[in-house]
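*Asks:* Below are structures written as structure tokens.
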Structure P
Amino acid sequence: MSQITEVVKLRRKVLTEVARLTFNDQLKEEVGSILTTVVTEDGPRYRCCVHKERAVLRGRIDLALSRPMSESLADAAEKAVAGEVAADMPIINVIDEACDQCPIDKFIVTDACRNCIAHHCIASCPKKAITVHQNRAYIDKTKCVECGLCKKACPYGAIIEISRPCERACDLGAIKAGQDRKAVIDYDRCVQCGACKTACPFGAIGERSYIVQLIQQMKQGKKVVAMVAPAFVGQFGVKVTAGQLFSALQKLGFHDVYEVALGADMVTLEETHEFIESVPSQRNYMTTSCCPAFVGMIEKHLPDLQSHVSSTVSPMVATGRVVKHEVEGAVTVFIGPCTAKKVEASKYTDAVDYVLTYEELAAMFVGAGINVTEMPDNGYAPKSSRHGAIFARAGGVLESVVETATEKGLADRLNAQRCDGLANCKQQLILMKAGKSDINFMEGMACSGGCVGGPGTLTDPRVTGKLVDNYAKTSETMLAEQNDRAQQELKQTKMHRNHN
């Protein structure tokens, strides 16, 4: 997240108000006040009237409560405080009231049209959808199939392509305009990566949150354990140390804090072993499995390649299983930059109870009146190796596995490549499937730049990526193989993924 737009400010303000009221035991009685405190009669105004603003805001509150928009606000708040979540509700949702119903004419003829004699646009159109009216080309939308050949044919570049921000952001074609021109998500294609949420300039796409239910667990005295993803470095300020952040988490109500980088070390060792054992004897290539959106893309769009995905669980799941084993009665909470992790957590209820993004955690801090920059440094030192810490940025998993294989004298076995961005990942997988690539180990990450570029981050991924590398260098051990704890945990932790 490199820009703090008005959309981002509104989203965070709603989350903060919901968190504040929950911490103060006022949510059931005061949830309606959010409508008047966030959107006032005096403005600022982004839509036609205050009533429209509050209708949109209502949708944002429902998502923050993890309740469907069909319920009354009072009922939604009461159920959220009781710990209820709408189990069948997707993670990424369209707030209908907020959707601007963007124009859907994909190809438009501009004033640059010269009505030339050649008429390449007309000649190229397979549906004869282009004619000349008033001395310029005209596209009949009832005939146009949006193939784009006219745009390519025009020597003046007079035909331009317009696409909705949400559609353009989705590499998998999972979001389109419905009959009323409002955005509709095809969940059979969607992997809940959150790219559309970040792209929509009207904030019409949001994610469900579990902050109310989680705060209630804390208030009930449960052993709520934070599992912090490696991308945490720099999220709450460039100068904020891990010790300060972990102190803030414990003040917030967390019983203990684990770095997910420990699980990343375990994954490094397990995936290296799996690669050595299965490539090329059982399959000619293997991909990583730590990014749930990447794995989801293969499951939904390239299902015949599922056997090439590593059978190793993600660092989140590995860490969750460690915590469940070590802390009796633990309520595990993964904290990271990813929305798709919320879907993954629902498949691994033995390991993960809740997922928060860094954005949601920041709202909880503000709602509880905690300033992370003012917290004391508890002197925390990394418990993982450098390998585990660099999982946060693109190339980190690949680098860790390659270096681990190299230590075993097997560097010549790997021909590895990293891919970030689902479109890039899909293209590379298609090449590998067709035998047009000799890559035998591929790291796949849905977000540009890796996890540091996730939709739930607070900082510029370019900065965070450098901070992650700097933090990784402070680890006492450089290699996952040197992490004795990771080696020990592997012996007693189930490391194979569920296939459901």
Structure Q
Amino acid sequence: MNQTSKKQQVLFACSEMTPLVKTGGLADVCGSLPQALKRSGTDVRIVLPGYRSILQEIAAPEFLCTLDLALGPVAICSTTINDINVLLLCHPVFTNRDGNPYMSDDDRGWPDNPMRYALLSQAVVKIAMNESNLDWQPDVVHCHDWQTGLVPALLALQYPRPATIFTIHNLAYQGNIMQNLYSELDLPAALFHPNGLEFWGQASYIKGGIAYADRVNTVSAGYAEEIKTAEFGNGMDGLLRSRSQRVSGILNGIDESLWDPLSDPTLPKNFGIKTLNDKKFCKAALQKEMGLPVDETAMVCGVISRLAEQKGIDIIIDAISKRVKDNLQLIVLGTGETDLQVKLLDLQNKHDKQVAVRIGFDESLSRLIEAGSDVFLMPSRYEPCGLNQMYSLRYGTLPVVTNVGGLADTVMNYDSNNPDKANGFVLTKASSDALQSGIEKSLKAFTNKKLWKQLQTNGMSACFSWDESALKYQQLYEKAMIDADTVNQQMSQIRQPKTSL
């Protein structure tokens, strides 16, 4: 596929996107980045599974065609979301199931997930090779996380093919399956080898993306370096180091028009840098909503998170239980691992005047927590990018974070020498002692109103627009297109019939 000066045509392949379906930051990226790319002149289309919850929300999506795949026929329907064309794959494994896209109510992955996302990948390949009667072919297929990891691998068997980008949002989730299941799914035997999809006797979907994509990237520069190490590489660090020249990081952005305390319609009182004093109304409303004493002098620590050890929830529980004598309150919104939910609720029962926990997810409450909290706790053990620290900074809420991944890339630690640049508190490691120290440091700064306002202003002045990240992705797409063009030319020479003398 020749590189030209024409408008880039990019197909986003993903398993979730806002506002249609969301379990985490992946959805935010796949919902916002395409809009920024379109503003910058890229022709973007998105393909994702037509989950039942999506089809129930969309009025009469347009039927386009049916794809005959190795795993069965799949109907493609079309809709438009935020002026972006979205292709929905309609098949019973997606359309006949309620709830979480990946997991059942008992926190276990759906047993047919390997088949479901192999089906997604096969469909993406058909669309990418213009074999779907859509009269449109991408220059670049941008794949996201393990659910689409097979796409670059399957496209590597095609010629001539579009360029491929594989974005790792969280390397810990890999989509590994047993070899016998790989065979049952009728996946190409030619891809199952140590330099391909084979991973310690299993097949790994995410390895397909890492090994075969023209370019691999992550959602922050810090995480791109971390995953090349044994500590953060989840067994893929050797492969990532071997492809180091093709691995990079681009920091996620946020939609600053949606995350703006000056115009957020969910807040009881809007505020900005010039009206920071009005943030106290959001704080009071939050305390009242969560059943805590309305106390302007108490430092409110907010948490909005998947309740998992990765996020340091156990660290928060231990640290807060040891700091209950301090003038602070803890407010938690999230869902996740059952034992952590139980421990949080137990902490609330023991300290109901200082701790309030809401199990589940509530968009309006999450925004009130961002606006009404004084600090936001994110003592993650690893964090590819993180978005809540950016939301918090926009809302004048100072993050308390560990020095990992995107947290280290976005939060500048306060000390007495840098009040003009600092915007939060960075922990040296993910531990209860480190978090307690960070809380103590933030409490001390909180009592200094002039200093606190300066730190808030620093955070609210930062720019995390998707437009800047979109330009970097366009440059990455150009590099991938050059890589793919080189491969296609080499394949052309190999396939060219020899001339007899």
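*Asks:* Work out the source of 5.3 here, i.e. which of P, Q gives that when distance in nm of label points 7 Å out along Cα→Cβ at positions 64 and 432 is computed.
*Replies:* Going through each structure in turn, the value belongs to Q.
*Asks:* Let me ask you something else. Thinking only about relative contact order in percent (Cα under 8 Å, 6 or more apart), which of P, Q has the largest value?
*Replies:* Greatest value across P, Q: structure P.
*Asks:* Looking at structures P, Q, which one was distance in nm of label points 7 Å out along Cα→Cβ at positions 8 and 304 calculated from, given that it came out as 2.9?
*Replies:* Q
*Asks:* Compare mean count of other Cβ atoms within 10 Å over residues 280-287 across structures P, Q and report the one with the greatest value.
*Replies:* For this comparison of mean count of other Cβ atoms within 10 Å over residues 280-287, the top structure is Q.
Here, each number is a calculation from the coordinates, and none is a lab measurement. All values derive from a computational prediction rather than experimental measurement. Cβ atoms are built from the backbone, for glycine too; each structure is taken alone.
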